[in-house]
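S.K.: Structures for review follow.
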Structure I
Amino acid sequence: MMPRGIEEEYIRLLRDYLTGQGEDKLYDAQQLGKWMLQQDISPEEMIDLHGRALEHLGDVPEFVRASFSVLTEVMIEYGNEHRAVTTLRSKHKQLQSEMAVASAMQKSLLPRELPVFPGVEIGLVSVAAKQISGDFYDIVAHDNGRFCLTIADITGKGISAAMCMSMLKYAMESLGEMLPGPGEMLRHLNRVVERNTDPSMFVTMVYGCYDTNRHSFRYAVAGHEPGFVYRARDGRFYDMEGQGRALGICNDCSYVEREVRLEVGDVLMLLTDGVTERKIDRDYLQRDELVAYLEAEVGASAQAMADGLYSKLLALSRFELSDDYTMIVLRRT
C-alpha cells in the first residue's frame, strides 16, 4: 500500500530533476528510495508509481507506456525476494529481542559478586563467545565457613542453554539448604536434566563444597574436566582426579566424591573446555603448554592469576574467542 502523499512527492521530485537535472535532486531521490525501503514498498509498486508520474507530467508515447508492462513482469521476482528478505529481517529482529531477554535472564542467574572468606582467595573470569553463554558457574556461601562451587558446560548455545541454566539453578537452590554431598547433588541434577530436556542435550559439571576451616574441597565430576591443583611444596601443577557421566545421559547415574586439601600457597583451578580446548593458529593448545602458562601466573592473587591466563590465551589466539571461557581459581593464603 503506497503511503498517502508519496505520489505527489515523487512527481515533484521527477519534475524538478527533468527541469534542472542537478546532483542534489538525485541525492533527494536516493534518500526517498531509502525511505521507501523502510516502508516496505515493493519494486513493482515503484514501477507503477514512476509510470503514473510520467503520465501526470505529460504525454507518454504508447511504446514507452507498453514497455512498463514488460518491466513490471520482470520485476515481480525481485518483489518476491524483497518480501522474503523483509520477512526474514522481521524474524531476525524478533529473535534478537528474545535473545536479549534470555541473555538478561542468564546474567541474573550468575553471582553478582564473589564471597570473601578468611584464608582463601577466589578469582573468576567468565566470558561468553556469543550473546548467550553455554557456560554456567555459581558460588554460594553457607554457614560454618563453607561455600559450594559449580562450574558447568551446557551443550548448545542460545535460548535453550539459558533455559537449561535456569532449571539447574532452581534445582540446586531447592536442595542447597540441605547441603547434600556433591555426589548426591549431581545425582539429583542428573534426574532433572534427563527428565526435562531434549535427549540431544546434556550438561557437564564439577560440583563441590569448600570448607574454610579444614581448607578441603570435596567434589564430584559429571563428564567435565576436573581441573588442576598446584602444590606449593612441589612447585608444580597436578591434574585433579574424577570422572562420571554427563548429566542427562542416563536416568540413574552415581557419582564418586573426592577430596583435595589445600596448604598455604596451594591453588585449585576449575575450568571449562573453552580454556583447555583453545586453538592457537592451526593447532590446539597442548596440555603441557597450558600448564606452563598456569605456572607463569603462580604467585599472583587468585583474580590476577585468572585475569593473566585469560589475557595470555586470548592474545595467543589472535583475540578470537571461539568458545565460552570460564575459570574459577581458589588460592590458599
Structure II
Amino acid sequence: MNTVADQVKAYVQDLPPSLFGLEQVEQVEVLSMFAGAYNLNYHVRIGDKEINFRINIEQQSGLGDQIEYEFMALRYLDGHEIAPRAYYLDSSKKSFHFDILIEEFLDGPLLAFSQEEIPEIAEFLAKLHKLNPPKHYKWLIWDDPLACNYRQVMEDLRSYEAKITPDRKLVELSRQMLKKWAPLQEQYGSLFYPDKLNHTDVVRDNFIRSSKGLRMIDWEKPRLDDPSYDICCFLAEPAQLWCYHISDKVYSPQEKEIFFNAYVNSSGADEDLLAEKIRIRQPIVSLHWILWGAGKLCDLRDGLAVPELVHIHETKKHRYERISDPLLVEKLLESF
C-alpha cells in the first residue's frame, strides 16, 4: 500500500515543472514530515528546489475555503520579503480528501526572541503593516475590529462551555472578563480601522531566520484588520507561554517598551493612539488564546481531536495546559 509520502511524491511528479520555475522534474524526494496543529507538512526536494507540501487537515479559522485566503495572501506578499512564495493551490479535495497548498520551503532557525532581536521583530511587523493591500483581493475583513474581536471570543467561550469537560472556573472567569470588557467596544471602537494585512498568529515559532532573511510562516488566518491585532498577539502573555519549547522567556515591561518604541519609529504610528489601542485590545486577544488552548485540551481529553492530528496534539498537551490556566484570566481581570 502506498504511504502518504508516496502519494505526495506522485502528486508532485504529475505537476508541470514550470510551476516551480523548472524545465523538467528529474527526481522528487520526500525528505521529512512535520505535523502542525492543523496541517501535515511534507518537506519535498525537486531537483535542487525544496518545497513545503501542506495538507490542510483542519481549518483553524473554521472557514471551508480557508486555504484560499492563505494562498492569496502569500501571492500578494510575493516579492515583499515577508513570507514564503506560494506555488500551487488545490482545493478540489480529490487527491487527499483535504486541501493542498504548495509553497517555498524555508530552512533556518526559529527566533529565541532575545532582547537584541526585539527591534528587528518590531521593524518586520511594521513593514507588513505599511503595505496597502488591494481591496479586490479575496481578503477576510474584520470591518469593525473590536466588535469582531468580541464576537470571536464570545464564540470561543460558547464552544468551550459546550464541551464535555470544560474547566468551570475558567468559564466563570471568562464570563466576568467579557462582561467587564464589553463596554469598551462602543467607547473606543471608532479608533480601530481594518486597513492593514495582519498575520494574526504572531508567535515565536512562526518566525524563521532563513537564508533569504527573516520570514513569517503559517499564514492560515490572514485578515484585513487594525494592525493592533498583530501587536497585541505578539505581546500577549499566553502567546509567549505557548512558545516555551523555544524559550522560557516572557517579556518584561522594559522589553515590551523596546518593541513598542521600535515599532512606532519604523511604522510612523501615532505613539499615544497606538498605546491606547494596545491597552484596550490586548486583554481580549489574550483571552482568545486562553480559550483556544483550553478547547484543544478538552478535545484531547474527550477523544474529539481530529484523528490525523491526535499525535501532534498529544505532544503539545503541556503547551495547551500552560496557556489555559485560569490564573491567566485572573491577571487579565486585574489589568484593566
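S.K.: If you work out distance in nm of label points 7 Å out along Cα→Cβ at positions 81 and 225 for I, II, which one comes out largest? Display every interim value, and only then the final one.
M.R.: On the way: I: 4.5; II: 2.7.
Going through I, II one by one, distance in nm of label points 7 Å out along Cα→Cβ at positions 81 and 225 is largest in I.
S.K.: Given that distance in nm of label points 7 Å out along Cα→Cβ at positions 73 and 273, derived from a single structure, equals 2.4, which label among I, II identifies that structure?
M.R.: Working: I: 5.7; II: 2.4.
That value comes from structure II.
S.K.: Ranked on mean projected area of the Cα convex hull in nm², which label among I, II comes first with the largest value? Can you show the working numbers first?
M.R.: On the way: I: 25.0; II: 17.4.
Going through I, II one by one, mean projected area of the Cα convex hull in nm² peaks for structure I.
S.K.: Check the numbers for FRET efficiency 1/(1 + (r/R0)^6) of positions 65 and 297 (r between Cβ atoms, R0 = 35 Å, to 0.05) across I, II and tell me which is largest.
M.R.: Numbers: I: 0.00; II: 0.80.
Evaluating FRET efficiency 1/(1 + (r/R0)^6) of positions 65 and 297 (r between Cβ atoms, R0 = 35 Å, to 0.05) on every structure, the highest lands on II.
S.K.: Identify the structure, out of I, II, from whose coordinates helix-only ellipticity at 222 nm (-39500 (n - 2.57) for each DSSP H run of 4 or more, over all residues; to 500) was calculated to give -16000. List each step's numbers first, then the result.
M.R.: Numbers: I: -16000; II: -14000.
Label of the source structure: I.
S.K.: As an exercise: Cα extents along the principal axes in Å, for residues 161-200 alone, calculated from one structure in I, II, equals 39, 26, 12. Which structure is it?
M.R.: Values: I: 29, 16, 11; II: 39, 26, 12.
Going label by label, the one that fits is II.
Where a number appears in this text, it was derived from the coordinates with a stated rule and is not lab data. What you are looking at is a predicted structure, and each value in this text was computed from that prediction instead of being measured. Cβ atoms are built from the backbone, for glycine too; each structure is taken alone.
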